[in-house]
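K.L.:
Structures are listed in the sections that come next.
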Structure I
Amino acid sequence: MLSDYHLHTPLCLHAEGHPREYAAQAVKAGLSEIGFSDHNPMAHYFDDWRMLIGDFPRYLEMVDEARADFPALPVRLGLECDYIEGRETWTDEQSKMANFDYLIGSVHYIAPGWDVDNPKHLSRWRESGMVLEIWERYWQLYVQMIRRRQFDFYAHPDLPKKFGLRPAGDLRRFYEPAIQALVDTNGVFEVSTAGLRKDCREMYPSREFLTLAFEAGVPIVISSDSHAPSEVGIHFDQALALVREVGYRTSVRFHQRQRSEVALPEIWPLHP
C-alpha cells in the first residue's frame, strides 16, 4: 500500500487538525504508513509560516499522541527543512534534536525575505525577465541543496510553477542538473499532489521531470503535503497512475533515517 510522509500540523501556523485526525484519515484512505514533517523551526523568529522553536516539544508530543491512538499504523517523525545558504549548520543541529525517521529538504527562499511560493510576492513575477531569473535562482539552490546530502528526500521539485508561470523554452535545462545531482548523491525526490491544488493544476514535478528521473534511476516517494486532515492521501490515484505510466514500480519508505524500497500497488484505492 501507499504511504504519505508530508503532513503538517497547526504548529506551522497555517495548517489545521491534530495529528490523530490525520492518522484517522490515513486509515480511512487505506494508507499503510504516514509521517509528520512540519516546517522546521529556526533558532529565532524567522517568518509566520513555520513552527516556533518553543513549540518543538509539543510537536513531538502530538506525534506521540497519534501513535498512541493508532498503534497499528506506523507514524513516522520528520521535519521539512528549508535549505537556506548559511544556515546549513543549524540543519545539522536540528537533525540531532529528536529520533527522526527522515528529513525533507525544500527550497522556498530564493533571497532573504523572498519565499518564492508566497502569494504576497506575486507582483515580482510580473516584472520583465523575472520569471526566468526566479527559475534560474531556484534551481541553482535546489541543486546545491541536493549536493549537501543533509536530507533524506526532496520536496516539490518544480515549486516555482505554483502560480502557473514558466520561462520560455525547453525546461529540461532546469531539470537535468537537479536529476544529475540526485543520481550523484543517491537521492530521492517527492511526487507531490499539492500542485493539483494550486494555480498550476499539475503534479509536482512535471511529467517531463518525472520521465527523465525514471530514466536516470532516481527513486520516489508520493506525498500530499497535507495542511488539513481531509488532504491526507488526496489525489493519490492520479499520482499512482502518473508514476506507473512513466515506468515506476517501487517507492521508498523511511525508518530512523534508513530507507527501503516497496512495491507500488497497481491501482488506487485498493478497495473503492
Structure II
Amino acid sequence: MQIDLSGRTALVTGSTQGIGYAIAVGLARSGARVAVNGRGTERVTDAVERVRADSGSDEVIPAVGDLATEEGAAAVLEAVPEVDILVNNLGIFGSAAPLEIDDAEWRRYFEVNVLSAVRLIRSCLPGMTERGWGRILNLASDSAVVVPAEMIHYGMTKTSLLAVSRGFAKEAAGTGVTVNSVIAGPTHTGGVEGFVRELVGDELPWDEAQREFMIKHRPQSLIQRLIEPEEIAHLVVYLSSPFASATTGGALRVDGGYVDSILP
C-alpha cells in the first residue's frame, strides 16, 4: 500500500521522542509536511533535525509550545496555522497510590492529557471542515479500557479521549474529516523503561526486566512483549491517509491483543 500524503500538513504533539517521534517520522516518510512539537526550543530543534535525517524529508518544521496552556497552544498554532492531520499524542503517565493522588495531580493529568487535545481540535477542526478534508487522531491507551490500579488518574484521561474522539467525530459528520482514537498497548519508550524499572527494580538486564514486567503486570498481552513505537506509527499513518476515509468515530487498537475483547 503506497500512502502519499504530499500536500498535507501534520501536527504531532509531544513528538520529540517515543511514539510521537516515530509518528512524525512515519508521516514525513509518506510525504506530509510535519510539525514537531515540544516545550523547549533546543529539544524541538534537535528532534526536527533527527526526523529530517530519519525520514529523508526536508518538510519538517518546529512548533514549540506547552500545549497544557492556552498560551502554548497559541504559539504552536502560530507556527503551523493550517493543519490537515492532527495527532494528539502528548501525554504524561506514572504510577501512584490511588488514595494519595491529590486534586492538583488529577487536574494536571486532565489538562495535559485531555484538555490539550480538546483545545487543538477546537482550533483545527473548523479549517478542516471548510477545506473538506482532515484527519484527527487521539492517542489513547489500553489503560482507557483496562485501568491499572496504580495508574487510575492516567487511565481516566485515556478513557476521556475515547469519548472526546467519538463526540468530535459526530461534530465532523459528513464533512470529509475523520476523528478516531488509537488504543496503544504497552510500548517500548524511554519513559516506559523507567516505569518498568520502577516496578521490577534495576538489578535485572533489560530483556529480563521487560519479560518480568509483562508477566507480572501486563499478562493479558498476546504478543508477550512491549510494542515498538514504529508499530504504533504504522496504524496512525494509515488512519491519516485517504485509504481510511470510511473509518471515523472509532477506537482502533494496536495493543498486542492486550485488551481482552473482540470489539474495541
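K.L.:
When distance in nm of label points 7 Å out along Cα→Cβ at positions 103 and 223 is calculated for each of the structures I, II, which structure yields the highest value?
P.N.:
Values: I: 1.4; II: 4.2.
Top value of distance in nm of label points 7 Å out along Cα→Cβ at positions 103 and 223 goes to structure II.
K.L.:
I, II: which one has semi-axes √(5λ) of the Cα gyration tensor in Å, for residues 215-254 alone, as calculated, at 22, 12, 7?
P.N.:
Working: I: 22, 12, 7; II: 27, 12, 6.
Only one of I, II returns 22, 12, 7 for semi-axes √(5λ) of the Cα gyration tensor in Å, for residues 215-254 alone, namely I.
K.L.:
Same structure again: Compare distance in nm of label points 7 Å out along Cα→Cβ at positions 63 and 231 across structures I, II and report the one with the greatest value.
P.N.:
II
K.L.:
Taking volume of the Cα convex hull per residue in Å³, for residues 87-198 alone for each of I, II, which is largest?
P.N.:
I
K.L.:
Work out the source of -10000 here, i.e. which of I, II gives that when helix-only ellipticity at 222 nm (-39500 (n - 2.57) for each DSSP H run of 4 or more, over all residues; to 500) is computed.
P.N.:
Numbers: I: -10000; II: -13500.
The structure behind it is I.
Computed from the coordinates by the stated procedures, all read-outs in this text should not be read as laboratory data. The structure displayed is predicted, hence computed values, not measured ones. Cβ atoms are built from the backbone, for glycine too; each structure is taken alone.
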